[in-house]
Each structure stands twice: as C-alpha cells, then as structure tokens.
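Asker: Alright, structures below, take your time with them.
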Structure 1
Amino acid sequence: MKGRLFAIVGPSGAGKDTLIDAARAARPDLVVVRRAITRPQSAGGEDFDGVSDADFDARLQSGAFALWWKANGLRYGIPASAIALRDTGRDVLFNGSRAALDQAAVRFPDLVVIRVTAPSQVLMERLLARGRETREEITARIARSGLDLPAGLRVVDVINDGPLPQATAAFLAALQPVSA
C-alpha cells in the first residue's frame, strides 16, 4: 500500500518546524523531507540542505526535485527521492508553501495539506524572539500571510496557540488516516 503525502503550510512563526520535529519524535515511521534551499547552511533554523543557485539549477535540470518554488528571495526544492519513499508504504511530510500547492495538487492528487496557524499576536511574539527581522518587517510579513489555499485541496487545520503538547496532539491527529 502506498503511503500518504502531507504538505505542512502556514505563516512564519506558526510553529511548523516545531510540530514537524514533535511528529518525527512521536512517529519514527514518518519520512520528514529535508528541503534544499538556496541559502547558506550556516543560516540555521530548520534542518535543510543549503545549496548554491548553480547547484539548485543543476538539480532542477536533472529532475531531482518533485516540487520546487520561490519565496522570500529563495528557492526551495523537495527531493523526488524522498517523495518516492511513499512507494514503500511510509507516510511522507514536507514543510511546503502555499505558492507550490497548485503544482503539488496536480502532481499528487491525494495530497493532504495541514495548515498550521496561530493568532497574529502569537506570530509577532515568535518572530520577534527569532531576532531576524524588525517589528515593521514582521508586521508586513504577517499582513501578507493570508490563509487562502487553492480550491479542491484536502485541508486539515491545526491551531498552534497554546501549550506545545496540545498543538502536537492536534498535529498528530491530523496525520491519522481518515476513517470511512
């Protein structure tokens, strides 16, 4: 039986990486995709494969990415080899982008989107704590972070505005098979 595919999306600061890490700890059977991103590995944050623009282009031309998109001046790629692990019956999840969901839905009609959200004030507090952007930049980022998704997708919402165990439980529930 083929595994399921989950795209995890939501605004910066919603806690996507935190919930993905919690799911990985609770469900070692999950395949958590390591994205390729055109930024230096030393930039920190999530676990990613930092690549140059030239390396990204070469991977793109060779068909190494199942999906890719541009956001915030960077390019992101989801390795086809990781998505292929669905064929072994394992569930695969990746930290995605709303910008790539149209492409993903066409390529993977069975895709399930988990939209992680939090109230604007919570996003503001989390992004300020990161210290990467000014309050004005964060305010603009939050204003751009609409929650609209392409029509026709299977979407499960997870609100991450309270204690981590509560959000983790909701996230893990979203990864469970839908009962008929």
Structure 2
Amino acid sequence: MTSLPEDPPSLISEDDRDRAVQRLQEAYTEGHISHGEIDERLHQVLTVETHGELAAAMASLPAEKPGTTSTIAAAGGRIRRRGAWRVPRFLKVESAYGKVHLDLSRAVIEHPEVDIELHLGTGRARITVPRDATVDIEDLAVWKDPRHKPRRRSRPGGPRIRISGAMGYGRLKIRHARR
C-alpha cells in the first residue's frame, strides 16, 4: 500500500508577518506581554517561514479585538467623503438612492486592510483609492459590472481595500489616485 505524500507546510506572506508584528505591538502597549517577551516574539515572527511556526509565536496572546464598524447612511442625496478623513477598519455605506463618492487618496488609513460594505439601491458609486492600494471586489453583488482597472505594478505596502455588499441599479467606478 502506498501512502500519499504530505502537503508541504504553507508559507507565510509578508502581509501575514506585518499583521503579526502589529498584533504583538498592540499586545505590548496593552500590557499583555513584557518588554523582554516582545523582543523574543518579534525575533520569532521575523524569522519564521510557515503558518504553524507563526501560530506558535503568537500563542497565548489575547484574541484580536474585532474592529468597530462605522456606518454612513442616507435615504437619498449624496454621500461624500474626501480630503484627510480617517478611514475605519470596517466601513458600511447605505443609500436607497443617490450618489456615493469616497475619496481615499488623501485619507488617513491606519489599517493594512480596509473593508467597505456597500448597500446601495439605485445611483452610482465612485471610489478613489490610493495609488499603491490593491482592490478586491469579488464579494460585491452588482447589476452592472464595475469599472476597475487594477494597477499593473503597485508598490508593496499599500492598503488592501475589500469592497463587498450589494448594489441595485447603478454602477461602481473604482480608480487609483494619480499621486
């Protein structure tokens, strides 16, 4: 009888490593781990290669706090955010009808990942993302295909913007900022 080969351990990405470092820093500032322990764990996180090794380095940390969801809602009219506004980790946008324009190009984005949940009846939505952002729209149910050209070469380190939810009649247009 022959045995099946085992799956090789899955390697971690730089995003996984960055999230782990951020989580360790939060645990340290909240007093859950000591100064000596953060040095040791940071060294582990920066040198591990697989998800199993990363999980071992993160063991005994308190569970991550779920981020709060901020909601912007309007029955009709425009919803507009631009300039230096603070983008929450989770943003929910609700509008029965009207236009939505979210400009994240100059916004303060403190999280490596931002989830935007759209619930729009009619009307169009336009989202401008930072130049180095990656955009994921796989979980968005739309009537008309969104207009989005992913950047061919984006610099690493930009935020990941996930757009989900549902749009009735209308179209979503996503563009990357020029600068």
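Bear in mind these aren't lab numbers, they're just calculated from the coordinates by the rules spelled out. Remember, predicted model here, so these are calculated numbers, not experimental data.
Asker: Of the structures labelled 1, 2, one was used to calculate helix-only ellipticity at 222 nm (-39500 (n - 2.57) for each DSSP H run of 4 or more, over all residues; to 500), giving -6500. Name it. Intermediate values should be presented prior to the final figure.
Answerer: Details: 1: -10000; 2: -6500.
The structure behind it is 2.
Asker: Quick one: log10 I(q)/I(0) by the Debye sum over Cα atoms at q = 0.13, 0.21, 0.25 Å⁻¹, for residues 26-89 alone came out at -0.37, -0.87, -1.09 when computed from one of 1, 2, so which one is it? List each step's numbers first, then the result.
Answerer: Values: 1: -0.37, -0.87, -1.09; 2: -0.60, -0.92, -1.13.
Comparing all candidates, it corresponds to 1.
Asker: I've got another one for you. Computing relative contact order in percent (Cα under 8 Å, 6 or more apart) for each of 1, 2, which one ends up highest? Don't jump to the answer; show the numbers that get you there.
Answerer: Working: 1: 31; 2: 17.
Sorting by relative contact order in percent (Cα under 8 Å, 6 or more apart) in descending order puts 1 first.
Asker: Right, next: In terms of Rg/Rh (Cα atoms, Kirkwood Rh), which of structures 1, 2 is highest?
Answerer: On the way: 1: 0.95; 2: 1.07.
Comparing 1, 2, the top value of Rg/Rh (Cα atoms, Kirkwood Rh) belongs to 2.
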